[in-house]
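Student: Right after this note come the structures.
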Structure I
Amino acid sequence: MGSLNAAFRAQLVLPEQRQLYDYWLEKSAGRGMPERGDLNPCEIARLLPSISLVDVDHTQGPFKFRLAGTRLRDIFDREITGLCFGDIDWGEKRDYWLSAFNWTAGEGKPTQGVLTGPRLHKEHLVQYWMKLPLGRIGEVGMLLCWDYCQAVADFPAEQAAAG
């Protein structure tokens, strides 16, 4: 694992994030990123409820949720599979999320973060998130996303003080 990969991994708070990131690195096989076809859902079955696959279309409009895990319904209060980025009510966090998606798609590098109140009427939640690029013919064609929420009351006090 290179120093940049080790530094990114060291920022990951939850074991599931590290598991998915390690899987992504393994499937990259020394390339900048794996392709969608390199992934096998059976190998990460335990993580699937928190995973979404987001198509990146550099010509049509940036992002469409091809698949969204069942836990994402808890965040969005609806099924988002098939929806485009602009179809989702992000509330005041719209620019934050658009920036995260754009940076991962544009740079082809993983991103991650922790956010309180991921969207309107979800101020009681802390969201751990990670976006991993997937290649397609020399560019980012899809994002492998992992999102997990927990109640703010369950958020560790030392992390709340730091972030």
Structure II
Amino acid sequence: MTPRRRLVPVALEEGLAVACMAVLLVITLLNVLTRYFTDQSFAWTEEISVFLMVLMTLAGASAATARDRHIRIEFFYDGGSTRRRRRLKVFAACICALLFAVLALLFGRVVGDEIRFEETSMGLGIPRWWFTVFSPLLCAAIALRSAGVAWRAARELEDAAP
């Protein structure tokens, strides 16, 4: 059996997560230095830091999903045959895809409400949807990655059938 290639490389999500971590590091370092030398802090850095942490978490979760590296209860997973493990992988990936598809829809509604009610951020005074628009997109990416894992596991299950 030849290895299957992904349509969208995982490096995309990994690069996004690394970029978020780098920007978080720089912002936090500048804020610490500013507090140390001036006893003042940048109020806007907290808003950007929270946004970057959410973005980094979702991008990392998408990469972990694509590589099938999410946490699972190994006692149940490793305790059975290869066929049982593949079935559990299909089941878990389908549940994960469903969960993140629902989250994408709910986050989409939040973004729509923020646009409709013209909500602005407290520190910067910019539209909040500028921050939250990435959440439904990354949740949809996780759902698609999970669906891909389920599809590959189901195909392996089918190929291994007697």
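Just so it is clear, none of the values below were taken in a lab; they were calculated from the coordinates. None of these values were measured; they are calculated from a predicted model. Cβ atoms are built from the backbone, for glycine too; each structure is taken alone.
Student: Thinking of I, II, which structure, once helix-only ellipticity at 222 nm (-39500 (n - 2.57) for each DSSP H run of 4 or more, over all residues; to 500) is computed, gives back -25500?
Tutor: Details: I: -8500; II: -25500.
Here the read-out was taken from II.
Student: Further, regarding this structure: One of I, II was used to compute distance in nm of label points 7 Å out along Cα→Cβ at positions 54 and 126, and the result was 1.4. Which label is that?
Tutor: For distance in nm of label points 7 Å out along Cα→Cβ at positions 54 and 126, the value 1.4 is produced by structure II.
Student: Of the structures labelled I, II, which one yields 16.2 when Kirkwood radius over Cα pairs in Å is computed from its coordinates?
Tutor: Only one of I, II returns 16.2 for Kirkwood radius over Cα pairs in Å, namely I.
Student: Once relative contact order in percent (Cα under 8 Å, 6 or more apart) is calculated for all of I, II, which comes out largest?
Tutor: Comparing I, II, the top value of relative contact order in percent (Cα under 8 Å, 6 or more apart) belongs to II.
Student: If distance in nm of label points 7 Å out along Cα→Cβ at positions 78 and 94 computes to 1.4, which of I, II did it come from?
Tutor: On the way: I: 1.4; II: 2.7.
Derived from the structure labelled I.
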